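Peer 1: Listed next: structures, encoded as structure tokens.
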Structure P
């Protein structure tokens, strides 16, 4: 996967076609929930998954893997739709200003494996508008267990054991994993849940800390907490992820509307492609103004431009 080029005009043409017929951007989810036949779309089904691959090709010889994982439980539906609406801004910043060479983006979705019918969905690494389609094919189940815990550990498991990425395997460069959510993970990757979601491939449970450590060998991992989510202001959740990943890897947003830009700027800063003043200039040129620029620039202003293998060193409150 990972051939082709992303096009804003293609994105906009598809949006116009949907609007002309009255279709929801997440039409597959609407139809699945209406019928009661909740199952992952075939493009996102993890059952029997071997690897999702980010590979070099003639069009993208220096591929870089980026995973954006979305919480699709009841508290987070607006954030998922916001990410879809903001795709042009995300791609314009990454591609237009070359924050990272040849980005290949995979969208995934996390629910609650203890109670949801569709607890995990995973697309492909894409460079073109197929990424839009994978995002639109997600089931927005709107479930969750109501106990401030979701199955984010399945995302770490998939990243650690079910992705193959040339940026790391060929060049020793880590990919990026942004997990967007507002709750805590379960303490174990449970073999019975893995058997249900992926297939019977574990002989015993895996501790959360172990699977995070495995994923961190190949990915810069950030947990993004949108302020508008149900637990977006919960200090317990914020402190929890600070302990799991390090506080410098927790992006705490005041507004969910800042999610796409914050992801792009975090990559640009970590890659050493920009400093914050240049990032502000880029946002303003792309029509992001006023309070949004102020929020993001305050949050990331102290983060130095570093390089492709070095993370930033401060907690960031957006």
Structure Q
């Protein structure tokens, strides 16, 4: 593992068209609480995002100890592509852990604003995949989401402890569609220094109903940053991706982003360049807030922000 690899995932960032409505959905549906708001613009932000004359308004929401950022961009990019599936390479969801799936699913159905992906409600997956119960759906703007409930002894230790603050406990991971698992593994482990913590091939009727797909299964690889308490990522390798590499601009609604904390940004930028990574920013950019950051696309076009 590189000594200057990624330390933790600070937050997952979603691009939204209607910031107030998106914030209301996440706070009312899952118990997120707003902890910060911000506006940004100017040349440094345009350099970072590669979007001319861009301005942003954002809200940082927290659930447990995990953060989700919602960002509205002006100019606004493209809407979430219609008829999307988990086998599209722009697919990226966040998994919200719940203590009681029936309660969480019932609350979503009463809200009437979510869009189901799973075809038959929550699915309990087979024992060889951990007997996790899950349900996939979309928020009102099309971002894919998952509810996950872990049985005793499965998942991170923090999901096993009682939580008096509500049924929704936090964010377990963000899952990314990839075209070639080996290529993505090399990028995330050799270049970014993440560790493989689990791997399975999930197939069968339960997985098909969960994904709303008829597929030959999905190769799932769990990757953890250096901080073992950080939320993690999962690579999703379907045998037949429906579209090629994603070509998203950072102001498009589907341009979900992972924000990483690193120890040595200049060194990581050098290693990313040596690995042939695609930079959205020209390199490290100093923003108006004083934060120094770089924005990069992974091998499938998923956006990654790195800052110290």
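No lab work stands behind these numbers, since they all come straight from the coordinates. Predicted model only: the values in this text are computed from it and were never measured. Cβ atoms are built from the backbone, for glycine too; each structure is taken alone.
Peer 1: Any idea which of P, Q comes out highest on distance in nm of label points 7 Å out along Cα→Cβ at positions 22 and 38? Walk me through the intermediate numbers first.
Peer 2: On the way: P: 2.6; Q: 1.5.
Comparing P, Q by distance in nm of label points 7 Å out along Cα→Cβ at positions 22 and 38, the maximum is at P.
Peer 1: Now for a separate question. Which of P, Q yields 19 for relative contact order in percent (Cα under 8 Å, 6 or more apart), as computed? Intermediate values should be presented prior to the final figure.
Peer 2: On the way: P: 19; Q: 26.
Computing relative contact order in percent (Cα under 8 Å, 6 or more apart) on every structure in P, Q gives 19 only for P.
Peer 1: Using helix-only ellipticity at 222 nm (-39500 (n - 2.57) for each DSSP H run of 4 or more, over all residues; to 500) as the calculated read-out, with -11000 as its value, let me know the right label among P, Q. Provide the component values of the computation, followed by the final result.
Peer 2: On the way: P: -11000; Q: -5000.
Computing helix-only ellipticity at 222 nm (-39500 (n - 2.57) for each DSSP H run of 4 or more, over all residues; to 500) on every structure in P, Q gives -11000 only for P.
Peer 1: Which structure, out of P, Q, was FRET efficiency 1/(1 + (r/R0)^6) of positions 78 and 110 (r between Cβ atoms, R0 = 30 Å, to 0.05) calculated from, if the result is 1.00?
Peer 2: On the way: P: 1.00; Q: 0.45.
The correct label is P.
Peer 1: Have a look at P, Q and say which one yields 2, 7, 14, 19, 20, 19, 12, 6, 2, 0 for P(r) over Cα pairs in 5 Å bins from 0, in percent, for residues 54-205 alone, as calculated. Before the final figure, lay out each step's value.
Peer 2: Numbers: P: 2, 9, 18, 21, 19, 15, 10, 5, 1, 0; Q: 2, 7, 14, 19, 20, 19, 12, 6, 2, 0.
Checking each candidate, the match is Q.
Peer 1: Out of P, Q, which structure matches 0.95 when FRET efficiency 1/(1 + (r/R0)^6) of positions 62 and 254 (r between Cβ atoms, R0 = 41 Å, to 0.05) is calculated?
Peer 2: Working: P: 0.75; Q: 0.95.
Going through each structure in turn, the value belongs to Q.
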